[in-house]
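A short reminder: the numbers here are calculations on the coordinates, not readings from a lab. The structure presented is a predicted model; accordingly, all values stated were derived computationally and were not measured. Cβ atoms are built from the backbone, for glycine too; each structure is taken alone.
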Structure I
Amino acid sequence: MKDFISVVIPTFNRSQTLKVVLPHLAQQTLAPEHYEIILSDSNSTDDTPALLEDLNIPNLRFIRRHNEGRSGARNYGIMEARGNIILFTDADIIADEHLLEEHLEFHRKFPMSAVVGCEVQVDSLEEYEKVRKNYLMRRTLHPPSRKKLSWLYFLTGNASVPREILLEVGMFDESFTGYGHEDLELGYRLQKRGLTIRYNPSAINYHWHPVGFEEKCQKMHLAGRSTVRFYLKHKDPDIKFKLGMNPLSLFLHSIISKDGWLLNLCRKSVETSHLCSEIVLQYHYLTGLKEALRESS
């Protein structure tokens, strides 16, 4: 179907955020006949089905299968989608009312493109209400002037791609079962296929996911492991360079003791020092990376 967007949302036991997220997607400036919402559920055990009955959103489709991770859930959504454009978002991301219209407009202007929108980080619904009304308070990754992105920034909390191209390149790699890089790896293949990854700062959504520092450390550890999987699949030095898989980083990690004074000092200051928090996070990232390298040798 021409000019039709399928919004694909992977979910597992996220009813508490979905009750906020789904109504926003149902109140778009794009007419309902031009899009569908596909909630690709990995066999949730919470009250997600009951929530959907209560919300009663006409253009929402609920599909379920056994849990194969986020990549598997997204791929199932792609396969079931009716639209010629697939927009990826998540169960904890609140859409601006113009989100779908902005994505569709870019695809009309730039047919051979993937489109990445502006993802604003918020820690609470109170912060969401504040930054929604005041753009100067928004925490964003890219300046509004940016036009194009590399695969390093193909983040599927707010990204859209022509469905036929996704099928052509093989969709998400479901072997990325841990945290991290399944989206970057797809972006890499899309860019190799010849798609330009364009940034649309007016396609805005709000990532409502406060993450504690210990959880961040765990995610960085898993991301390090995913970096090795990503590199071994493609053997491209550009992957090493952009994801910090280089001799200098590995050497610096080797001289920082797990229980040494530097890491302990930084751990005590993660709440007050951005530098210290980055040192600790990078330590966990490189620990995961080196573990995966040892296992692959």
Structure II
Amino acid sequence: MRYTFKQFQERFPTDDACLQYLFEARYSGMKVCPKCGVADPKYYRVSGRKVYECKDCGNQLSPTANTIFHKSDTPLRSWFYVMFMFSVSKNGVSAKEVERTLGVTYKTAWRMARLVRSLMQDANYTLHGTLELDETYIGGSRKLAHKFDNKSIVFGMVERQGRIKAYHVKSSGARVLLPEITRSIGRDALIHTDEWGAYRKLSRMGYSHTTVNHAKLEYVRGTAYTNTIEGFWSQLKRSMDGTYHAVSPKYLQNYLNEFVYRYNRRTKLVFPDLVAAAVRRVG
């Protein structure tokens, strides 16, 4: 399923169309005017401003208030187009790409990309069924003798044919990974991992647990393998190297959330969900 550029152009041809969408999405269910109390209030657009006004009392509502668009001079359609770019890209969208595409300053492009990425967060959910767990390392030195120096550790859990979670963690040890597992995975799950020591207690914790021994070049044994999560790591690392080149550990979780968000919607239209998230981000 794809949301095409043609569909985007038809749905959001102008700034006014974008503002009207925001207004309808936020206030279409309003039964009474919050100021004058009139039932089924009628609002009209105030010319030259991003607000709508009640025809009975003059109360004004701003569809962009307390959203990522709040107090931004950048055209709304440009904001919507950046969200479209994030929704259709498998490899992510850099601030430099936003800068080149929109013709804005790098500072504006970086802020837009950061705020759009902040929308790409899933609510808390528990993973069930058959899962694969693995940890990987991102960034840092490329020299073989120091291949783990300054690298960021990322821990992932994925349902086969389902959803995924990925976290930037301080350590790949059991004291860090096991609490993440118990918070995120139901006890009915069947877990597949490699033979990393942090996973040895999973059976004693009540999980069904099988392993493959990568050290002995064993990558598949029956239904035991970790190819799904390793495929996600491959896509993530190609994107980090090719699109972003380098990501600060301070912001790494935001980028992980972006890729998790798209992965969990790989069979859905991402753009409508992303625009809806922008509307819901109020307060």
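Remarks
- Among I, II, structure where percent of Cα pairs over 33 Å apart as derived comes to 36: II
- Comparison of I, II by distance in nm of label points 7 Å out along Cα→Cβ at positions 184 and 232 - largest value held by: I
- With helix-only ellipticity at 222 nm (-39500 (n - 2.57) for each DSSP H run of 4 or more, over all residues; to 500) derived as -11000, matching label from I, II: II
- For FRET efficiency 1/(1 + (r/R0)^6) of positions 80 and 176 (r between Cβ atoms, R0 = 41 Å, to 0.05) computed as 0.55, the structure of I, II it came from: II
- Computed over structures I, II, distance in nm of label points 7 Å out along Cα→Cβ at positions 16 and 224 reaches its largest value in II.
- Among I, II, which structure scores highest (criterion: FRET efficiency 1/(1 + (r/R0)^6) of positions 216 and 256 (r between Cβ atoms, R0 = 25 Å, to 0.05)): I
- Ranked by distance in nm of label points 7 Å out along Cα→Cβ at positions 64 and 168, structures I, II are topped by I, which has the highest value.
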